[in-house]
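Down below are the structures I want you to see.
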Structure I
Amino acid sequence: MQLQVMNSPFTEKQADLLNRVLPSLSESQQLWLSGYLSGYHNRASTVVQNPPAAALQESGVVQATKELTILFGSQTGNSQGLAEEISEKMKNMEYQVMLTPMNEFKVKDLKKLTHLLIIVSTHGEGDPPDTALPFYEYLYSRRAPELNDLHFSVLALGDSSYEFFCQTGKQLDERLEKLGAKRLSPRVDCDLDYDEPAAQWFENVAQSLKKLIEREPAGEGAFVSGVPSSIPEQLKYSRTNPFRAEILENINLNGRGSNKETRHLELSLEGSNFQFEPGDSIGIYPENEEELVHLIIKELQLDPNESVPINNQGEVRSLLEALKNHYEITVLSKPLLEKASKINEKLQAFIESEEDVRDYLKGRDLLDLVRDFPFWNISAVELVGILRKIPARLYSIASSYQSNPDEVHLTIGTVRYEANGRKRKGVCSGYCAEKGKPGEFLSIYVQKNPNFRLPSDPDVPIIMIGPGTGVAPFRSFLEEREEIEAKGKSWLFFGDQHFVTDFLYQVEWQRWLKKGVLTNMDVAFSRDTEKKVYVQHRMLEKSREIYGWLEEGAHVYVCGDEKNMAKDVNSTLLEILEKEGGMSSEAAEAYLTDMQREKRYQRDVY
């Protein structure tokens, strides 16, 4: 039914807007809107100053609220993205939300809070992300206050293929409880496929918060509470709705005779409406190798055409397609072994040894598991029930949106190895190397990384340290700086195995050096000399100049391997500060900590 201007008090513009919105609303949304308008008409404004508590309880419409604080600790951007999404939902439910990263939160205000949500990832081997460290350390210090008036809930993000799965979230949850805080709802630990558990956690938190607030007396700042309207937005491509990007180019950057295979991919973004910044990543949903899928199905004597669920919404696919496109089969995790142990008694005894489990997980996949510990009489539905969803693989963007908004470039190192008598390859890097031909398509989305950003002032100098494929984001940094004609100095430290075969993007760096877009470049090729030389050795050779740049306010960026390279680079920076700045080890640590707090020292490590 169309609203007519002549029969209503609305202008033509208002009637047109209503005619477009109303048909998109569900019946429950229309009923809610009707009640909301009725309540709105009967009060002067949405905010009621000092309302009588009895009137609030009697009406059931107006209810008390208190500020809701949402803190997030994020390394790659997942926690921040979820925190921002949940913040908007809470605002739509008329909560007064303070959203902030943990490193910007004033810890002395913690004891003033009454409602707190924490969304935090775990980094590396159970470590807090860089942005969560100040809050984490404060909470475990003697200065942490009693929090008897605080109600909280924790959403923990992690990767179950790591031993210390969701460790930071678990620790914060336990610590808050020990300080006297009470849970709004239990902590939820999310694996890489976090969308559904995160949504359920939010629903639980919202219901608990609503019940808690209804029991509290109304005070200043009370307002009308209600269910958020959810008018459908324009369809957007995202992590849960990936874009099918055409492969335009797929080139091996390594020369003949190299021990490595590094692919340069160029993907079309036409029609995606994606936007990104230097430092962001692209998530690729890979396909499992069909041969491996068939071997698993054959080993378990299952029917590849049997229908199995692929999500909680009732969608089904054939077992073959589900294992190929929807479930993780190339990486084992401790939770998977625990679920599988209910099927195999031998495995049940095996997983009692932490050391045996840790060793077994390395380099093995689902085929190894079902051969070593046979799953007798398991059904197809039971099989997918113990598997986790196949997670996207993240790759740093190697191009500038400002320079070429219709494309995105990636630098992907192909993973190949032999383990336990079988040749293996990375599920995504192997696919890109062998089947990602121009004209094929990849399912992708943009992963924002606000913790790895160029300085807002283009005149600020930057130091970039990225061996191997870690150099990818710095290609986007320099493309961006060339496009916006930035005047700030730039210095790149790059390393790999051999100068002749492994100097990735050599011609481009040389062009930028000639144009002045790149001021300095130092390289280290570890296999070209008798004694291995790495980027940190080149940094020490230029320690005085690096210290001078730091004193000028340079921003330092590190991208690549966390376990070895990033730790060595961090130690080298401390050594430079002690040597050239005459600092004690404590003062050097404080200097780097201040740089991190000021976002002058940023790392994208994995």
Structure II
Amino acid sequence: MQNTPTSILDQVISPADMRHFSDAQLMQLSKEVRDEVISAVSETGGHLGSSLGVVELTVALHAVFNTPFDKIIWDVGHQCYPHKILTARRDRIRTLRQKDGLSGFTKRSESEYDPFGAAHSSTSISAALGFSIGRDMGLPTGDAIAVIGDGSISAGMAYEALNNAGAEGRRLFVILNDNEMSIAPPVGAMSSYLSRLYANEPLAKMKSLAEGFEAALPSPLRDGAKRARQLVTGIHGSGTLFEELGFEYVGPINGHDLSQLLPVLRAARARATGPVLIHACTVKGKGYAPAEQSADCYHGVSKFNVETGTQVKSKPNAPSYTSVFGKALTQEARHDPKIVGVTAAMPSGTGINILNDAFPARVFDVGIAEQHAVTFAAGMAASGLKPFCAIYSTFLQRGYDQIVHDVALQGLPVRFAIDRAGLVGADGATHAGAFDVAYLATLPGFTVMAASDEAELMHMVATAAAHDEGPISFRYPRGNGTGVLLPERGEPLEIGKGRIVSQGSDVAILSFGAHLEEAEQAAKQLEAYGISVTLADARFAKPLDTDLILQLVHHHEALITLEQGSVGGFGAMVLHHLAETGQLDRGVKIRTLTLPDRFIDQASPQEMYEDACLSASHIEAAILDLVQPAKNVLPLNSA
């Protein structure tokens, strides 16, 4: 976007500049910020709809509160683009989600205006309460304001925080950004409850509600205001749910109308003594017609044409892993009526929507509630059903105790379909699927698989469907497959058995998961040195194919394990087995190639794996490091 010298936005270096603006100027600023967000995201891609939905709210919060002393904590953080534009990062906004650029989420190391990093949902109220405690104990921090969506507030952690904050009774602000849309339409009783409040929105324009607090009124007016607010909410004889938890409830108000937002926020800041919840109704994608009219409100977009809204997407050479999973699961479900699907607010992101299209009565979207999803699936398995619990690796972390206590301990055959395994690109470290192998392979009775390509993924779906002897998982990456020929239907694999992909004689690469393609490239590059490589696909981290491992160790000078996971995962399992069986005493050369023991910031997946030293060239270098000292290996075409 080209800005004229008279642009209001050009006058904003930091939020402090906004506090001298008139309300009319703040309205103009909102329009310019919206245009800037649309323009920037058209060049970078990213979370457009959620950011457009909070433009006015962002302007109002920074205009009313004294940030960064006061702390605005954005739940999830994918709606923070207007916030970044207004907090001295406008000059870098076109580096969003790119290598060495701005994160697509809030990030403490990026700005003092990001007091708490977030990319997973439902953490903001807990964090805001923590800041409030710090303030009350004399630390140099001001008010804490949590901005949380109606989808996120339906999660258990948000309820826990609301309950704790209400009991504490400390001054704290929660802004409920009610756009009736998380990534998928929010489900459950909380969404229905908020929808009933939203339906009565016109009554919320009453001045007594917009001003916010009965406590600021004389007693007779205070009682009248309370009765009016109960009329707004449709709850007679009691307060709202939030009031029952100890909050002052204000709203619903129009989250795009600064003539409502500004007076309410000013009144709240001036008068609040305890916890306050302000219910602001917004429209995801507001102000950009293509986003407003899209089913997902342009939640996550690639680069696009601003005039038409048409997204620029390269034509894939192969289907995505997610779609292959969804189709394979649907195919298995046609043959087995006991198969059901469970997702936590991510039906299209996980491919469960494909099963839902075919068998809607056998798919259950539980909302942003991974803990519940896992135990819910465990109950289904105990009943005799065959649940496939499809959750991103990074989000499955949220349900780990339930995996241990409710699934593994009871030996229940829950099937975990783990999408977004490995490094995921623009979403960065917060969404990396780095740890699931390590945290699942430690659990007794768990079967842990990883697909090396999309055909293998089909076989693992079939394997999981046929497996009734305890919990089983299979992981696969984000993005498109390798383009291998797909079978008509997957075939169950023998549990704990890998496969030899190509036979060599000098060095063995034992790959677990979707990095097999990089291993193949490294093997070709090593041919120039006269090094013959055996390539094996482990398929299973647990149980290990111990016969295959011993075969590779006994018949090769060196063994490399390779995985798209953290230290402590597949390679550690192999090393443990070799140590336990005395194979390391034989002097075998071995290296475990894993993700490094650090978090990796956003970039393209290729750049991230370069950073992680897991590219084909890095694999080649690791092997040369093992064999060169002994053989003085040089390229065959060297002088």
Structures I, II compared on mean count of other Cβ atoms within 10 Å over residues 124-131: the greatest is II
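Out of I, II, choose the structure whose coordinates give volume of the Cα convex hull per residue in Å³, for residues 396-515 alone equal to 126 when calculated.
On the way: I: 152; II: 126.
Computed on structure II.
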With semi-axes √(5λ) of the Cα gyration tensor in Å, for residues 268-491 alone computed for every candidate in I, II, 31, 25, 17 is reproduced by structure II
Calculated from one of I, II, FRET efficiency 1/(1 + (r/R0)^6) of positions 420 and 508 (r between Cβ atoms, R0 = 41 Å, to 0.05) reads 0.90, and the structure in question is II
Value 18, 46, 28, 7, 0 of P(r) over Cα pairs in 20 Å bins from 0, in percent was derived from the coordinates of, among I, II, structure II
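We did not get these values from a lab; they are worked out from the coordinates using the rules stated. Here the structure is a predicted model, which means the values were calculated and not measured. Cβ atoms are built from the backbone, for glycine too; each structure is taken alone.
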